[in-house]
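A short reminder: the numbers here are calculations on the coordinates, not readings from a lab. Not measured: the values here are computed from a predicted model. Cβ atoms are built from the backbone, for glycine too; each structure is taken alone.
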Structure I
Amino acid sequence: MKIVLRTLFILLCMVFTWMMTARAQLTGWQYASVIEITEQQGNAYTDYQLLLTINTADLVANGMMQANGGDLRFALDCEGMTLIPFFIDTANSTLPGNTFPGSATKIWVRIPQILPFNVTKIYLFSGNSSAVSLNDFTSTFPNSLIIPTATSTTLFGTLDYDWFEVEAGATVNLLAGTPLVINSDKIKIDGIINGSGAGFAGGLSGGLNGSGPGGGVGSPSAGDGAGGGAYHGNGGNGGFNSLLFTGGSSYGSLFSVTINMGSGGGGGIDSTGGNGGGAVTFSGGDVEISGDINMSGANGRIDTASLQGTGGGAGGGILITGRFINYSGNTSVAGGDGGSDPSLNPAVGGGGGGGGGRVKAFYYNSGNVTAAIDVSGGTGGCCGAAASQNGQPGATWQEKLDDIYSITVNPMIFRQSPIVSGEDSACVGSSELYTASVVAGNTYLWTVTGGNVVSGQSTNSAEVNWI
């Protein structure tokens, strides 16, 4: 007795375990690639924006993608059943190849999870001339903050975003005495980040010391200047006619993935010392900074009645971590100048200059730091029988760390459906041979309902025993 063949199903599996079937959602897409993300540090990522770099110029030139990328799709499965949002990021066209089409087009995809020490696979599809673009910023970056041109705002504390941007002409001010930490998969700074004098406070009147680990020593003595604050560079000693009041001492490490604010300069009898510079951290997947960052220390003050200058505040700190860093623009972590008598009265003890701060960049894949960075110490103020000292300069540091994951974008493969030949009806208990057309670069997975594959699995010919 013959029966109708119950179900015979074949999956063509491309190299790197790519799988394609005729029942795929994206049946009109001719080309596909598997993208493998290998997590390398034991971290888990949830609802994560992943940056890919794709040579879209070659795909367009070879007729495998629309000229505007309208047929680009990404999915969690090889059939294209579960699409994931993506965004083509070509706003910064100054980066080599980052155009569309281009040799290194930046494309972000939003992935539900990446497991530690695992290979996560997503799938790229293209090759559909009638497809409409699904390029979608909002779905890819649902938690974004973009500070528009001609806007000034104050931010403080630790803030988490998917996309953080300060447009050209916009300013972000730091809250005095509070570091700012921005954690965001994409960070783009074209405007101004201002933390000048936003660090540890200068010493109060009454000759109090500056705040912070490296605060300058305050001067309660007329005719004697206060010491400058320190961060990386020591603060300068105050000029004096009678008593010496020293600058603060350096603290922290240049080589650690941490940052701090600059310490305040010492205060005088009736004047406060200069505040230290603020501290800002940018931590992201892709960090582009072309705007200005100012974390300089504030200048000390002059008190002619008390014949003394107060200490300058130390420059603050800037920490940038990212898988990709492109850092240009103008940057300052300079120390503030000590208070100085403009009349050059030798009876006035000038304030010590503040020490310079620190700028650090740690990158996991590539780093390009061309920023003009001022780490100078502040100038000691005039005058005194013994002259005041300048603050010592700060420092910069760049370091490449082990990459957090690797990304492999495998070659595009033509999605050709197999032609299967063999008996379309069979008797119970019979064995039949089925053969699929050969597709170059593919392997084969046979799945049967109502029977068993007895031989030929992983080849283009399989023997099936019907039960």
Structure II
Amino acid sequence: DGKDIAEEVVPDGVYRYKIEATDPVRSVNATPVTSSITADTDLPIAAITSPVDGAVVGSTVAITGTASDNNIRDYVLEYGQGDTPISWTLIDRTLHYSVTDGLLANWDSAKVSNGIYTVRLTATDIANHAASAQVCVTVDNIQITNVSVLPDTINPHNGESSTITYALDRDADITIKLYDLDNNLKRILIIVTPHAAGVSSQIWDGKDDNGEIVPQGAYTITIEAQSGAARGWYQSLGGFVPNVVRAPDFKITQDFNPYNNEPCVIEYTLPENALILLQAGQHEVWQYVNIRDWEIQTRGYHREYWNGRDRTGNILDYYTDAYPIIVGYRTQSLPENSIVVTAPMQEASIDIWSDPYCFMPCFGEFTTISYVISQSGRVTISIQKPSGETINTLVNNVFMEAGTHTITWDGTDPDGNIVDRDDNYIIKAEFTAEDGTTAARYGNITTR
């Protein structure tokens, strides 16, 4: 009980104890056991030095002071609404660490509405003694509300732009920045620019600070406001929630033949912009291939193609009943008020097929490869093994007009050697339009 033989409370400190035991029959002593107990009657020290009681605060509030004890267990900072809160919200909890006249924690007051709040510090030691301190402050942040972007999908190549609209509760200097989804700063739209209270708007043309159109993707916004000591902050938050964006009309062609250059056609409609993972393969043997690997897709109708090959480049045996082909998707939502930048007005595309798709080069047979490009640009046609190794390049970065083009292949490599028989070779068609956009499609040629 922390008392000595005279029933007096002992001074604080570390006390050793020893337990001894003796066998009463044989008078044999056990090995003694020793350990220690700490006597601690002192309360922890809890004090808030900043902000002071009655202070007006905003934005990120640095809470400084002291939370100290020789045997501290933790200190907890909380806030509650009003000068006599009925409930408390955690700001931070720090374990087994004392602070003396230093930073205790940062409080993001921008997450609460303006008004009076009480900040409470509680320090507790291992003996469960607790001490607390509190201050009453007034939160006065600039309120940035009713933020919207319209439209939320733009094509800067076609001169489109998006209007960022917001409302201020007072006159303030405004800075607006745009970031990609990796949090890389792409554009400072305005910087410390005076705006009056009420509704304001700014236009983003989809370009970075160098005047270049940003890559396709989603971009988030931050709005910073300053008026004297008051601050305000808005940031595109949320997003990346799995599978809240659904495509109820998702469907695929049930009959397709990758050997005959008939790809699997995948069709779906998204109700809003989202990140999508589109996969195809055989579930039981884990032979999935990513058709879309968490790429941004805009709201509306989409058509995708899958060439029937797995991750190793081999055509899956889609005739078997034991391992049926499965095509599916997963989605993630985008942060609120994201702006999606899309491709140029005339999207580059290329289609390719071979006739016949199966031939015998060892008997002098050949196949005709046909391809269609949507606009003028440069084309590369190569023949690859399922592993991706290129064995022949039939067209190498040649400029061509829009339309249908053909080329023949006799089943040989650049040295005239006939390729291996009984294999399914990939025809890879790559297209770069004059505006720099690209497209690629894959076909099949089978040798016997």
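Assuming 15 is relative contact order in percent (Cα under 8 Å, 6 or more apart) as calculated from a single structure, say which of I, II it is. The structure behind it is I. Comparison across structures I, II (criterion: mean count of other Cβ atoms within 10 Å over residues 32-39) gives the highest value for I.
Given a value of 53 for percent of Cα pairs over 33 Å apart, calculated from one of I, II, which structure does it belong to? Label of the originating structure: I.
Comparing FRET efficiency 1/(1 + (r/R0)^6) of positions 144 and 304 (r between Cβ atoms, R0 = 35 Å, to 0.05) across structures I, II, the highest value is found for II.
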